[in-house]
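Input: structures, listed below.
We did not get these values from a lab; they are worked out from the coordinates using the rules stated. These numbers were taken from a predicted model, which means no experiment stands behind them. Cβ atoms are built from the backbone, for glycine too; each structure is taken alone.
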Structure P
Amino acid sequence: MTDLSHAFRDAFRLHPAGVAVITADPGGQPVAMTVSSLISVSAAPPAVAFSLSARSGSTAAVLAAGSVVIHLLRFSDLDLALLGATPGADRFGPKIAWSRLPTGEPRYSSVATWFRGRITGSLPVEGATVVVAELLEGETALPPGAPELDSLIYLDRRWHRLREAPDGQASLTLAESEFSDVFR
């Protein structure tokens, strides 16, 4: 089984993923966590799924909240991704731009694309919980030009962004950030 676990880790380390921050408040204190497991489940009704690590101190609070805000991050939101991935960090301190939606969930106001969702199901698996949420409201703001070039990508335990290839072709290459990963 060790060989399969090793092959799995190698394969997914090299499988690029978008980055999101999930926020919630089960009552009293908001929590936030960075995830690279967000997937689209359905367009009608809009639904997503994501995985929460059993090692995270925020997982139980997110599950208890019943509703979440999902922030889809751009490369310019890298500081927020790092904040949500750093254990023990003050994710809602006075220097962080956030507010509460009228329904009470915490939302990072600097993130242009976000959705509020109601947790409709969860599946505990060894070391994690897979969560499904139906989206209820949200906003999306795409940067002008080629919005994909501003995407925040997680690959090989590092943060990246896409950029045009030097030859000007439509192909894209990864431009590595100077920040290393804290998801280990």
Structure Q
Amino acid sequence: MIEKPILEDISKIVKLGHHIFDETTRYELDQSCAWVKDLFNELEEEVDREESEYKSGNINCQLSLKRKSGKPFADHLLVRGKIQTNYMAPCIRCLKLTDQEVDAEFQVCFIPHHLENEPEFEELDDIFTENEEFSLYYHEKGNADIAEMVHENLFMNIEHFPLHDENCLGLCSECGQDLNVETCKHQKNQ
């Protein structure tokens, strides 16, 4: 078997018809891929990159796609992925920039959308195929939304309430003073 080169770009929507059955295509994506760059920018959308504490981060997404066919899934796409990112986010208590990271692996299977209403798939979130469990996604007429799937798997694994320190005192609700730095008159009165 000839090993195919690792590709560095993939469109948001993958056409199953462009992939050969039972052949694995590998991708190594970073911010040079437009939609991966958009994912990273979404992670840092609340960050002022001009702040002195800001450190630039990175994002890396590895995908392996394999087109399969057969009952009961018909023409389907198996995706194995890993996403790693380092980024900055504001602490939810004091707004100080804090380092965040994600290191997540996922396996999904895109099956035809028309199967979604079949009784055997109606209430499933995962399916078992090739002796492994895969999260269930649907493709529409052979078009699989890879970008949305990666987006979901990334945002399921981020820290939604980042803290720069678990003992962070936050900001004064009256004057906005950072209580980690000094107390204010409002805190002294309590």
- Message: Starting from the value 19: which structure in P, Q was relative contact order in percent (Cα under 8 Å, 6 or more apart) calculated from?
- Response: Q
- Message: As an exercise: FRET efficiency 1/(1 + (r/R0)^6) of positions 29 and 53 (r between Cβ atoms, R0 = 30 Å, to 0.05), calculated from one structure in P, Q, equals 0.60. Which structure is it?
- Response: Q
- Can you tell which of P, Q yields 52, 47, 37 when Cα extents along the principal axes in Å is derived from it? P
- If you work out distance in nm of label points 7 Å out along Cα→Cβ at positions 101 and 141 for P, Q, which one comes out largest? Q
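Please state which of the structures P, Q yields 9.8 when mean count of other Cβ atoms within 10 Å over residues 5-12 is computed from it. Mind showing how you got there, number by number?
Working: P: 9.8; Q: 13.4.
Derived from the structure labelled P.
Supply the structure label, taken from P, Q, corresponding to FRET efficiency 1/(1 + (r/R0)^6) of positions 37 and 117 (r between Cβ atoms, R0 = 25 Å, to 0.05) with the calculated value 0.95. Spell out each step's value before the answer.
Details: P: 0.95; Q: 0.10.
Source structure for this number: P.
From P, Q, which structure was distance in nm of label points 7 Å out along Cα→Cβ at positions 133 and 157 = 1.7 calculated on?
Working: P: 2.8; Q: 1.7.
Considering all the candidates, the number was obtained from Q.
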